[in-house]
Structure 1
């Protein structure tokens, strides 16, 4: 389904443009790389007003990945979302797809 601007909309109403406005960028440091390996988590910089539910939905739309848990923190770099994935190797697979590892 698409709206008047031609962007694709999900069945719940979030378009890929909306999802892109929520997930701003992946955030990778040595510490977050260890989270990928040990805890199946990836870290993203997200919109300051993004809720945990909207972050999960945006990840599903943008990357076709199922997240089961999101923790957020406000930092000097912006709002960070620490996302745990449903699939056993979900974080590693997505990090590879994004070219982070």
Structure 2
């Protein structure tokens, strides 16, 4: 079985590609074809990232609001799972200690 090699794109490349898409002169498919990007990748980038521009600093790619919300949900789910596990352990400990006192 062969390991799949995925192409990696630099942040600058993604920014330029997303800027081309934002201009609206060409469709995502046309831009992908011209830049040699996998079909559908540009739309995924648009959904995943947003371009952050600050005065005097180069543009950066940051997670989109949706992706940031998804990450926060994953973090909270993990935290909830840990709290539930701790609660279950404490319940078992209470049962063990309450049996011994009788």
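A few notes on this one:
- Identity of the structure behind -11000 (criterion: helix-only ellipticity at 222 nm (-39500 (n - 2.57) for each DSSP H run of 4 or more, over all residues; to 500), calculated), options 1, 2: 1
- Ranking 1, 2 by relative contact order in percent (Cα under 8 Å, 6 or more apart), the structure that comes out highest: 1
- Entry that produces 26, 25, 14 once Cα extents along the principal axes in Å, for residues 35-82 alone is calculated, selected from 1, 2: 1
- Entry that produces 23.8, 80 once Rg and Dmax of the Cα atoms in Å is calculated, selected from 1, 2: 2
- When distance in nm of label points 7 Å out along Cα→Cβ at positions 27 and 91 is calculated for each of 1, 2, the greatest value falls to 2.
The numbers here are math on the coordinates, done by the rules we state, and not lab data. Owing to the predicted nature of the structure, the values given are computational and were not obtained by experimental measurement. Cβ atoms are built from the backbone, for glycine too; each structure is taken alone.
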